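These are the structures in question, set out in turn.
None of the figures in this text is laboratory data; all of them are computed from the coordinates on show. None of these values were measured; they are calculated from a predicted model. Cβ atoms are built from the backbone, for glycine too; each structure is taken alone.
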Structure I
Amino acid sequence: MLEMKNITKRFPGVTALSNVSLTLKPGEIHAIVGENGAGKSTLMKVLNGVYKASEGNILIDGKIVTPQGTRDAQKLGINIIFQEFSLIPYLNAVENIFLGREMTIGGILNKRKMQEIAQQTLNNINVSIPLNVPITHLSVAEQQFVEIAKALAFDCKYLVLDEPTATLTPTEASKLLSVMRKLKEKNIGCFYISHHLEEVFEISDCISCLRDGEYIGTFPTANISEDEIITHMVGRSLEHSYPPKRTQDLTQNPIALDVKKLIDINGNENSFKFHIGEIVGIAGLVGSGRTEMCKAIVGAYPYKYKDVYLDGELINFTHPAEALAQGVGYLSEDRKKHGLFLNSSVKDNITISSLKSLLNKSYFVSRKKMEEKSLEYVKQLSIKTPSINKIVSELSGGNQQKVIIARWLLTRSRLLFFDEPTRGIDVGAKLEIYNTIQTLANSGISVVVISSDLPEIVGISDRVFVMREGKITANLVGDDINPETIMQYSTGGK
C-alpha cells in the first residue's frame, strides 16, 4: 500500500500543500479532484520526487521512502504520466519505452527482445498500436498508451494519470478507461486526476478532494453525488451550472456575419448567419468539421470558395490578422500552444495585439497605457492574479482563458469564436467563463462556441448548429436545443 502522510509543501511566500494525507491500495482507482490551484499536481510531484516535502512522509508497505527524482520513484514502482508527455517525438514506441534502459547483448542493442516485451506489454492491456513509426505519427491517445506501456514494462505498482482524457475524443477516452480497468485487474493502484466528473464517477473506487492546498476528505464513489463533490471542490454550492437562459429572439437582431456560401476542401457547402449579441453553439462529433469551418471563415484553414459578409460588407479573410483588424477573433482550443505567450506577463499577453493603439505622442508604446488597459480588463473580467506583471503560465486555466478574452476585447472585437472554451478548466471557473461569454453577448458582441461538451452547448447557446461530415445538418432553437436532438442530428439519426 502507498501512503502519503501529512504532506506539507511550502514555496517562498506560499503554502501549496498543508497536511495532506492519502492512501492508494493495490488494484484501487483513487480519483483526486479539486479546482485548478488546489494542489493536485504539486502533491503528485512530491510523490514523484520532483519536489521534496517540507513536512510529512511517503510510505510503501509501511516503510518510509524518499524519492530523489523521477527515476528513483520509478525504481520504487511509482510512475506518473503528466499532461505533457515525456516522449521523444522522432523515436518510435519501442525506443521510447526502453529509453535510458535499453536491453543489450554484448554491448549491442537487443532490438528483438525489446520489441517482444513492448508488444506483450501492450497486449496485456488490449492495446494495438504501430510500434516502429515515429511517435509524432501516433495520435495523442496512442502516445498515452506508449507512456503507460513505458511504466508497465518496468514493474510499475502505482500509476498516476494527470488529466489523461483532457485532449482525447470520447472514443479515445472510453478506450483509456478500459485500459485503466485492465490495470486494476493486474493489481496496479492508480491515482486519477481529472476535471471530468462523469469519468471520475464511472471509473473510480473512491474520490479525494483538495481545496486551496488542503485535504477536504476521501469518499467512496458509491456513497457520494456529483453535486456533493462539486460543493467540496469549490467550498460552496453551485446551484446553477450555467447562467440563466435568455428568452428574447435574438435572430431579430441585425446580422453580424452572413456566410452566403462556404465550400470546404472536400466540396461540402454551407451557408448561415450570426446575429449581433447572439451566442451560437456549434455541435457535432469529432471530425464533423466544426473547427475547420470556423477557421476557414477567419482565414486560418484552406477552402475552395468563400462568400462572407461582415456588417453587410464583403470580407473574405485570407489570414487571421485580417480578421483581427476587422474585429473578428478566434480563441484556439489549445490556448497554451496557440493563444498565450506562457513566459510573458499578464500585461504583455493582454496588450500584445493592440500595441498600435497604445502609442504615446512620440510613437513609442506607452507603458502607462499598457498598465491602465491591463488593469481595466483584469478588473472587468475578474482575473485572479496578484499583479499584471505575473507570468501568465502561473495562472489557473480559467484565468488564462480570461487573459485571452481580455486581449480580444482590447482589440474591440465584434465577433468572437471560442473553440472548446472550458477544456481543462475546473468546475467553478467554468461558470465564470460562461458568465463572461453571456456578458460579452449582452454587450452586443456575437459569440460562436465550438464545443464537444453537449451540456455546455445546451446550457449557454441561444441557437445551435449541428454538423456532420462537414455539413450543417440542423439549426436548432428553443426546446429543440437538447442533448438527444443534437446527438440524433450529429449521428445521422434524423
Structure II
Amino acid sequence: MSQFSKYDSEFCGNIPIHIINTIQEYGILLVLDRQTLNIEQLGENAAAMFQTPFRNLVGKHIQDVIGTSALGVLHEHLEKGNGKYTTQWELNGQHYYTMLHVYDQMVIVEMENQPAEGTEASFTALYQSLRNSISKIETAPDIQEVCNIAAVELKAISGFDKIMIYAFDRDWNGNVLAEAMEPDMESYLGFTFPASDIPKPARDMYQKNPYRFIPNREFKPVKLYPVINPITNSFLDMSECNLRGVAAVHVEYLRNMNVMASMSVRLLKDGNLWGLIACHHKTARRIDSQLCTVLELLSTVISARINLLHHQKFLDLSARINSLYTQLIENIYQSKDLIKSLLKEQPGVMDLFGAQGVIITYKNKTWSAGDVPDASQLEDLMLWLHLKQLRKVWYTDSLSGIYDIASEYQEIASGILVIPIQAAQDEYVILFRKEFIRTTSWGGNPEERIFFDNDPRIYHPRHSFKLWQEHVKGFSKPWLQEETMAADNLRSFMYELINPEPLA
C-alpha cells in the first residue's frame, strides 16, 4: 500500500456517509412502516408536494397522500417480497418516477418530482444511438479502446460536458483511462486521483446502487423528520437511496473542480468495483429517470466487455505460462538434472517468471544466473528468509519496503519471488526482478488532499487538481496471479521430485 492510500483506510474510510440524514431537494423521501403503511419519517420538502405541514404527515396512512391507484401499485410490489422496485405513481394528474426499497420492517419510497411524459418518443430517439454505441463497445479489441469508445459515446448520448472513464488500482487510486469533453473544460486524461477522493464507504455504495447523481451541487439539503427513524431507533441507512444527501466535503470538492452537476456510474469486474464513469457538467442539470437507466445499461455493457477482455487476457497469459511450465518440467525429466534445467535449458526458470536474476540454494550449494545481489548481501538475505520460516511461495514487488537492507540493491532486485524447495534446510529458488521506476501523474498534490479546520472534525478537500508528478522507486513490475500459481505448481513438483513423502 502506498503512503498516499493510507489516508483512505485510516481517516476517510471511517466516514458514515450512508447515514447523512439529509436528502437532495429534487425529490421526496417517505419511510413507511411495512405492516401499517403509515408514514414514520420523511423529507421535510414533502410538505410542499402534499400541501400539508411535514409534521402533520407523520403517522398518516400512505393512501391519504398518494391515493387509491398508487396504493394498489405499492401493494403489488410488496407482495413480491424484499427488494428494490421502480414504478410510476400518478398524483394530481402528474406521473412521478418512484423507487421502492422494501425491507423487513419498512419501505423507503423515493419520488422524483418530475413528469414522466413523452418517454416513449424519447426512447425511440435514443434507440438507434444506443444500438450503435453498444455495437462499437462490444467489438472493441482491448480495454483501452473500450474506454475510449465509451467516453465518446456516453458524452453524445448523455449530453454531459465531460465524461471520464477511470479504473482503480490495487490501492484504490483512480486512473483516468479515457476522456471526452467540451473544449473549455480541464483535461485529466492520464491523471491519478488518490483513494481518499472516493473513500471506501463511497465505493461500497456502488455495490448497492449502480449510480450517484447530483444535479446541482448548490442544492439546499433537506432534513429528515424526525431525525431518528422510529422503526429502527437509529439514523436512516440510505445506502441504496438515489436522493441521499451529499457530504459538505464532496460539495466543496465539486466546487474546486468547477463542476456544478455530476453523475458517477459503476463499472464492475467479476462482481467487484473495477472503475467508474464520471459525468461532469458546468451548470446545474437534471436528467430524467430514463436517461439514468440508459447510462446504467451502457455501464453494464461496458463492464461485460471489460470482463470478457480481462478473462481473455488471463487465458492467453495462462496458456503462455502453462506452455513454458510444461516445457520446463519436460526438460527436468529428460535431463535428470534439476539445477541445469532450471538455469541453462530453454525455457529456464527466469523465462517462466519474467525475472532478471535467480539464485538457487540446494544441498549446501548456491547457483546463480542473471543480475543478483553480491555474496555478502545474499548472505544477509538468506538469514532474513530463514527467520521467516517460509513453507509456501512468498513474493513482493518491493523488497526494500519491508527489508531495509535491500535498498542497497533495489535497482536489480526490487521484486523477489521465493519458491521453497526444502525451507528447513534453507533450500530455495529465489527469483529477482529489477526496479521499474514509474511516474504517477496525480490530479493535485496527494500530500495535500485534505485540510483541517481548527475544529479537527471539519475538513476540506484540496483546492487544485493541476498535474503533480511523483516518481515511484523501489518497486518492480508486480508478480501476476498466473505467475504465483505457476510458482506453487513448481514448488510442489520439486518437493515431490526430491522428497517422495506427501507435501505438507
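Descriptive notes on the structure:
- Comparison of I, II - label where distance in nm of label points 7 Å out along Cα→Cβ at positions 244 and 324 is highest: II
- Each of I, II could give percent of Cα pairs over 45 Å apart, but the derived value 31 comes from II.
- Origin of the value 46, 28, 23, where Cα extents along the principal axes in Å, for residues 132-219 alone was derived from one of I, II: I
- A value of 3.9 for distance in nm of label points 7 Å out along Cα→Cβ at positions 44 and 300, calculated from one of I, II, originates in structure II.
- Among I, II, which structure scores highest (criterion: FRET efficiency 1/(1 + (r/R0)^6) of positions 372 and 428 (r between Cβ atoms, R0 = 30 Å, to 0.05)): II
- With FRET efficiency 1/(1 + (r/R0)^6) of positions 60 and 148 (r between Cβ atoms, R0 = 35 Å, to 0.05) derived as 0.10, matching label from I, II: II
- Source structure (of I, II) for mean count of other Cβ atoms within 10 Å over residues 196-203, computed value 20.0: II
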